[in-house]
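Student: Read through the structures below before going on.
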Structure 1
């Protein structure tokens, strides 16, 4: 694992252990067992670190979608399946903590997510599904992600699986 990824994961652990308000470069350096100078070598500021946290998670999610597309699925199907896989395969702590850090420290960093959603929406709208299906895919995936992000129990793992399976069946019948 690269030092940059280790620092991202250390930042996530700081947030998880002590709350997003405790995210400081000093706390991350201590958690990562590096000097503050060593941390600053990789990330010049807390904003740079938070941006890297979010970019890392976005990249991991893109990779999951690409893996599904290689299996011959439509983008709608790949997005649904990647959402489920993200709960199991991406360190979900990193997803939650990266977004919470952006929300709490610098909302401008959320622009990364807005841009990613634009890319996703563009790819979804280019496919030949009814608009209602695209909206349902968005709602299901966002509901699953945000339910987990805020640790709300209303969409647990089994219900997420049920929702995705249902929507995959709907798409298959379209």
Structure 2
């Protein structure tokens, strides 16, 4: 199982949804130096179902803190600090992210100890309550990510996470 998927059809849907959401009167909310976010589509949307199904996750619940969001690093030096997210007992917080726009330098996700080399159009999965995660600082432009968040039963999330880790070692 792969951690990074390039699916042009899903990417086109993510772009279309992001464009629609960013037209709305809702505004981005600050989320640290040079970072901001905007919540978007409902977690039970057909699109979100398709996104998680790409990684073998067919049953999940809304992630209650950020849900689905558009994340933006808009100032040089902006990054996501290393952290793990919380989840209810018996569940894990999982995020599937699309790289809509990348800066000239940086903006790559760091999952565990591995920096992923992503490009525009890539979708990757982050097991936010299992592994430390962060991003590298940006410079020369902006990082725009379309992120779908969910709460997944622990046994399902751990099985998929372990399959991805095994595949990365081979």
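Student: Using relative contact order in percent (Cα under 8 Å, 6 or more apart) as the calculated read-out, with 21 as its value, let me know the right label among 1, 2.
Tutor: 1
Student: Here FRET efficiency 1/(1 + (r/R0)^6) of positions 36 and 68 (r between Cβ atoms, R0 = 35 Å, to 0.05) has been calculated and equals 0.30, so which of 1, 2 was it run on?
Tutor: Computing FRET efficiency 1/(1 + (r/R0)^6) of positions 36 and 68 (r between Cβ atoms, R0 = 35 Å, to 0.05) on every structure in 1, 2 gives 0.30 only for 1.
Student: Suppose you compute distance in nm of label points 7 Å out along Cα→Cβ at positions 12 and 84 for every structure in 1, 2: which one lands on 2.2?
Tutor: Only one of 1, 2 returns 2.2 for distance in nm of label points 7 Å out along Cα→Cβ at positions 12 and 84, namely 1.
Student: For helix-only ellipticity at 222 nm (-39500 (n - 2.57) for each DSSP H run of 4 or more, over all residues; to 500), the calculated result is -7500, so let me know which of 1, 2 that is.
Tutor: Going through each structure in turn, the value belongs to 2.
Student: Consider the structures 1, 2: one of them gives 14.9, 47 for Rg and Dmax of the Cα atoms in Å as calculated from the coordinates. Say which. If you can, show how the numbers build up before the last one.
Tutor: Working: 1: 17.4, 57; 2: 14.9, 47.
Value 14.9, 47 for Rg and Dmax of the Cα atoms in Å corresponds to 2 out of 1, 2.
Read-outs throughout are calculated quantities, based only on the coordinates presented, and are distinct from any laboratory measurement. Nothing here was measured: the structure is a model prediction, and the numbers come from that model. Cβ atoms are built from the backbone, for glycine too; each structure is taken alone.
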